[in-house]
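Below, each structure is written out as structure tokens.
Please treat every number below as a calculation from the coordinates, not as lab data. Being a predicted model, the structure only gives us computed values, none of them experimental. Cβ atoms are built from the backbone, for glycine too; each structure is taken alone.
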Structure I
Amino acid sequence: MMIPKSQSISESVRHWVETLVVDLNLCPFARAELLKDRVRFTVSDATTEPQLLLDLQQELELLSSNEAIETTLLIHPYVLQDFDTYNQFLDQVDALSVQLDLEGIYQVASFHPDYQFAGTASDAAENYTNRAPYPILHLLREESLERAIAGYPGVEQIPERNIELLEGMGAEKMQALLRACFDSR
């Protein structure tokens, strides 16, 4: 049986969440919501930035009306493939949040196959904390995030711990783990 393309894309991202984000504990808050099946994986068919903004708005509205969904990964494989363009697009994401009067209610985290932190080499292992199989806008409930952070001792050490872990694993190992997300289907 042929797997629909959006399903295989979603499965690749779910594999990434399970094996990198959760198993490596890059985000100590992700496991619980994944186990409770409160993470929505959705694939946008958008091929333009305005279409993606509309999909983002619809996902924010869905989150606002559905408490059963804790967080959404809006996967957009057909638009914003270039990391610099993607990074600039995040200003439009912030503007939409303000326009919809959702600033402080939702936060959008960014992930991209070519993610690169300012001041790092493109092949630095630490970039893999935000590298994903496809470009993703991760929609988080600000209130839930604040509760999780308040209940987690040493939250400010998470980025340093992640960098140390990934540098210890090395960029080649991280590349292999990311490539394996496509083999999971």
Structure II
Amino acid sequence: MRRIFIIRHGNTFESSAQARRIGAGTDLQLVESGRVQADRLGAHFASLGLTIRRLHSSPLSRARETAERIAAATDHQSDGPLPWLNEIDHGPDEGRPEADVLARLGAKALANWDERGIPPPGWHVDAENRIAAWKQWFAQEGDGADLLVTSNGAARFALIAASRPAASLKLRTGAFGELVIGPSGAPELIRWDERP
């Protein structure tokens, strides 16, 4: 049996900072609270006693550092970044405060993104290729656990590719989801948006 853990990187902003829409165009480091989240994830996965098959991240610093901290806790070296795990491009909304993004797009467009994965106007998502990449990953053979560290924009397409809806496609920082590939080969959603 294969277990696939989809993990969102830790915080890149302190709680006192104004929330901004950050995507592939902004390569932020983890802040202290994000490092704590990454260490909690590492401790959690180490406590499960998993046979880790692969540990990959997106190319962004925040995902790579989260993966490195998980690697240190689990004694499984990072297997490096995968380009298709990279965050999306928020186009004209990159780096803008959330209030400005809401004013430009409207609540319905953001709800469609969070609930159905429909990108708002101006965002560059490449949903078709993202879905295909997740499906190819699910179709791989073998047993063990895959830990994939990514961002919120990329993670949601795992659920869409698996045809496994959740109440929301969002994955909070420092949270993870789990899918299991059983004998039928179809991914089954076990949990989504859980923090250790």
Structure III
Amino acid sequence: MPKGSPELAQARREEIVNACEKLYQTMSFKEITIKEIGNATSFTRTSIYNYFQTKEEIFLALLKREYELWIASLREEMARREQMTKDEFADMLAHSLEKRAQLLKIMSMNHYDMETGSRPEHLTDFKVVYGEAIHTVTSGLNKYFPDMTVSEKQDFIYTFFPFMFGIYPYTFVTEKQRTAMEEAGVNYVFLSIYEITYNCARMLLGE
């Protein structure tokens, strides 16, 4: 790690992650390189290696930030509402993920690569935040649905969180994909992030 204040180090880490995020808007995971990310920062490309050794670590940091933003929005909403019906809770989850398309995109396309290509300490930092996300949703179930059994809550968590990995590819499709589905004779109904998330959450909550 280079000499300098912790504030400077954090600012540079954020600049690197921000550069990666900007590139990801127009480029794929495979297309983005450390060189491309370095060219989008205000310091030398080789300086990136003082903070991240691989592009997978940079993407993992971006995913971690996306999870933190999602967690914050859930906590804010739950803090202001003492009660929720099952419909309202499903609606809250659906709206929260509707605003985090980038979270869903990174999860669905590159999660395995990011985890295997990151050093253990980076992976642990990410898993801490991932655990907080699970805890936050669980706390919502505890608060609003005290009659749910431990098994029912566990079933919700271990169905909903894996389900999140598939939301993006089911809701964002290219014209080529649409055409292929039509030519294959697949009668597929394309849903929005809100619709597919609400339907899943509401079904898991039961009657």
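Values as computed for the structure displayed
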| quantity | calculated |
| --- | --- |
| Which of I, II, III leads on distance in nm of label points 7 Å out along Cα→Cβ at positions 52 and 148, largest value | III |
| Computed -23000 for helix-only ellipticity at 222 nm (-39500 (n - 2.57) for each DSSP H run of 4 or more, over all residues; to 500) - originating structure among I, II, III | III |
| Which of I, II, III leads on distance in nm of label points 7 Å out along Cα→Cβ at positions 60 and 76, largest value | III |
